[in-house]
Structure I
Amino acid sequence: MFQVRFHGRGGQGVVTAAEILSLAAFQEGQYAQAFPSFGSERTGAPVMAFCRIDSRAIRLREPVMKPNCLVIQDATLLQQMNLFDGLASNGYILLNSKHSFADLGIEATLEAYPADRRITVPATELAMEYVKRPLPNAALLGAFSALTGVVKLEHVLAAIKEKFPGSIGDANAMAARMAYDGVLQAQEVPHVTAN
């Protein structure tokens, strides 16, 4: 089972990201489960959402405490909580930021995790360019596809368009595609920021 924990703030599409990822997994013939964990239900409050993907039926219902991947939609959360608790030693880290881990001052914290499994992606900037709103979730799902290979990009794009029909879906799909391409390009060169 592949388990993903999403961290972000209310209004950033954290719960929607988990739902879209589960839709993409379903389209690949996998079993999937997505659900939120809310603290305070207000815009800007920390929010977690979870997604599990497996080839067999999923019976678990508790929060993801030992994720295989962390998707962090808001870098300001790095200062407020230990987001990396429970992350598998070979886990993936996907952070929405135009800055590198070193620039953010967390490179030493992350050196125990494989360098090819952690990356920063300017997802908010991509969302602003294509969607015209600061909603990084679709771009991060494109990056997730490239970084982990757990779901194919074509299924991520189809799930985005299913969730958001019409021009909004097309714009989000373009942000996802650009993030996907950026991660693939970043993996070809010796640095860990997808620009």
Structure II
Amino acid sequence: MVTVEVDPVRVESRLAAGELRCPSCPDGVLAGWGFARSRRVMGLADPVRPRRSRCRGCAVTHVLLPVSLLLRRAYSAELIWAVLKAKAAGEGHRRIATAVGIPGCTVRRWLRVLGRRAEAVRQWFLSVAVSAGVDVSIPAATGTPLGDVVAAVGAARSAVVSRFGVGLALGAVTAVAVAVACSGARLLSPGWPTVRCSTGATPFGP
């Protein structure tokens, strides 16, 4: 699976130009290889039918997943991010579920998954911030695990914008786009992140 921009025209253009690299081999270039099945995603107006690709070198196939989605989730990344931000702000899962129109058991499951690995995820995004930015300020602790994750994603987003600007190949650099792209769309997937990342930076207080 490869994360790409939402605009299908831009995806086709980059495929035709050989601009999408294969994550399975060092020199591979992806070419078009049909489409994945169409599906409805809550939070998006139109059905999504991701492009499929095949490496011209190793012949491995990859789904090109828009940055508006997380892997194997039937809800948009924006909707999931709104749930995580609401929890970071102190809301309970039942109130969040009612506000966004998602079953309470689904909201609770997302929060439990991220809550169990919040520190590893926080470190992952802080490592992104340190790698992308210059003189990055590490956010102070918020007092909650998910609050710290949201703050770390915000730091990563600020570092990416300061270095590359507000628009990249994947589109506008928003916090949710950074959360999806820098996790490989696996923010809520089993086994992610695979390693605990060290920020290599001295914490910076308020």
Structure III
Amino acid sequence: MKTNYKNININTSKNTHDKFLLGDMTEPLPIENDSCDTVVCIDGIEHISRQFDFTKDVHRILKKHGEFIISTPNISSLRSRWRWLTTGHHNKCNSPLDENNPTPLHHIAMISFPEIRYLLHRNGFKIVEIKTNRIKLISWLYSILLPYVYIATYLVYRKSSWAELNKEIFGQIFTKSVLFGETLIVKAIKQ
């Protein structure tokens, strides 16, 4: 489904931003180069198939040192990894998509933290903050998996020829937000 771009004027006395732009994330954004201070993508990136192109376009429209904030269901959490192991479906995408009734609401491209990091860093961003919206009590039950996950991840990451970079990624993967959070919130700055 294609969305037409529309300018919407909001006329309220409390609103500091009187203009918003609706657009299609799968097409180039109709915004001038280096013209935005911040772009926020709230639970949207997992709904598009061209995530790399979208991220590249966000880089184009942001000013130098502009912020790009992404939120997405956290499939890197231990709870989601366990669900994937046992059912083949991640948390927040826990059943097959309805092939007979495709909708933009489908999570067609769930994305893990390492993939988000790669997407951002390859497109000229640097991650400066990793947060979550919440950690549910049930998520702590999965901490029993932590020793196994830690060892298995360490063994994979230490083998690489870019082991120094992997130390940074490894440290980010083992934060509370990534291991236990429901929604992953990543803030990156345009370099």
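Where a number appears in this text, it was derived from the coordinates with a stated rule and is not lab data. Because the structure is a prediction, the values reported are computed rather than measured.
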- prompt: When mean projected area of the Cα convex hull in nm² is calculated, the result is 13.1; to which of the structures I, II, III does this value belong?
  reply: III
task: For the read-out percent of Cα pairs over 21 Å apart, for residues 91-162 alone, a value of 56 was computed from one structure; give its label from I, II, III.
output: III
query: Here Kirkwood radius over Cα pairs in Å, for residues 67-122 alone was calculated and came to 11.2; which of the structures I, II, III was it taken from?
result: I
